[in-house]
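So, here come the structures, one by one.
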Structure 1
Amino acid sequence: MQTLSQRRAAKPLELLGGIDDKGDARKEFTQFCKSFPTMVLQNGLGHALAFIKAKANGKGKSEKKYATTYSTLNAWLIEMGLIENDVLKEVSKMDAQKYVEIQAESLRFLEWIKRYETAGIF
C-alpha cells in the first residue's frame with residue numbers, strides 16, 4: 001500500500017506521461033507549470049482556476065497547456081475524493097475550511113508536476 005505522498009508523486013508521472021506534446025508546446029507547458037503554483041499563492045485557487053479555465057477555452061495552440069493543467073489537477077482532486085466533478089464549480093460553493101484544504105492539496109500536487117516538468121523526464 002502506498003502512502004499519500006507516494007500517490008501524490010506517482011499520479012503526475014501517470015498523467016504527464018500521457019501528454020503527447022513535444023518541442024515548443026512542451027516547453028510552454030513546462031514554463032507554465034513553474035509559474036502556476038505562484039499564481040495560486042498570489043491570487044487564490046479559485047481565481048487561478050478561473051484564469052486557466054478561461055484561457056483553456058481559447059482557440060490557439062498555446063491554450064492546451066492551460067487545459068492540461070486544469071484537467072490534471074481536477075483528476076487528482078477527484079481521485080483524492082476532495083471534489084466530485086469539476087473543481088472550479090465546486091470551490092465556488094464550498095466553505096472556507098474545505099477551500100483551504102483543497103488549495104493546500106493542489107499546491108502539494110502542483111509541486112510534483114513542477115518538479116517532473118523541470119527535470120525534463122518526458
Structure 2
Amino acid sequence: MNIDDLTLGQIKQLKCMLGGSESHSCDTHPFVGRYVILRCYAAGVHAGILVSQSGDQAVLKNSRRLWRWRAASGIALSGVAQNGLSKSDTKVDVMNPELALTGVIETIPCSKVAEESINGF
C-alpha cells in the first residue's frame with residue numbers, strides 16, 4: 001500500500017480505527033450515499049441522497065419534501081421506495097440543495113425507479 005494513494009474515505013476509516021475521532025463521524029450509516037426516504041417525527045417525509053445519519057439526525061442533499069404521497073404500487077412508504085409515486089393525490093416540493101433533519105424515525109433506501117419517479121415531479 002502506498003500512503004500517497006489513499007482516498008479521503010480510506011483516511012477517515014484509518015482515523016476511526018486508530019481512535020482519532022472526537023465526534024460520531026465514525027458511526028457511518030449503511031445507507032450513506034444512497035437515495036433514501038426519511039420519515040420524521042415532526043418534519044414529515046423527505047427524499048434525497050443521504051449524506052450522514054447519526055441516531056435521529058440526518059443530512060440529505062438534493063432532497064425533496066413529499067407533502068402528500070401515494071405509492072404507485074403498495075400502500076406505505078415502502079411502496080413508494082420500491083415503486084415510486086402515483087400521479088394522483090401526490091404533491092412534491094422543489095429540490096433543496098442540502099437539508100438537516102431531526103426526529104428521523106425511518107430511513108428507507110429507494111430503487112432507481114422510485115428515485116426517478118420522485119425527481120420527476
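Readers should treat all values here as calculations from the given coordinates under stated rules, not as data from a laboratory. In this text, all values refer to a predicted model and were calculated from it rather than measured experimentally. Cβ atoms are built from the backbone, for glycine too; each structure is taken alone.
General remarks:
- Highest-scoring label, criterion being distance in nm of label points 7 Å out along Cα→Cβ at positions 18 and 42, among 1, 2: 2
- Origin of the value -25000, where helix-only ellipticity at 222 nm (-39500 (n - 2.57) for each DSSP H run of 4 or more, over all residues; to 500) was derived from one of 1, 2: 1
- For distance in nm of label points 7 Å out along Cα→Cβ at positions 2 and 90 computed as 4.8, the structure of 1, 2 it came from: 2
- Computed 38 for relative contact order in percent (Cα under 8 Å, 6 or more apart) - originating structure among 1, 2: 1
- Structures 1, 2, by percent of Cα pairs over 17 Å apart: label with the highest value: 2
- Read-out mean count of other Cβ atoms within 10 Å over residues 66-73, computed value 20.0, structure in 1, 2: 1
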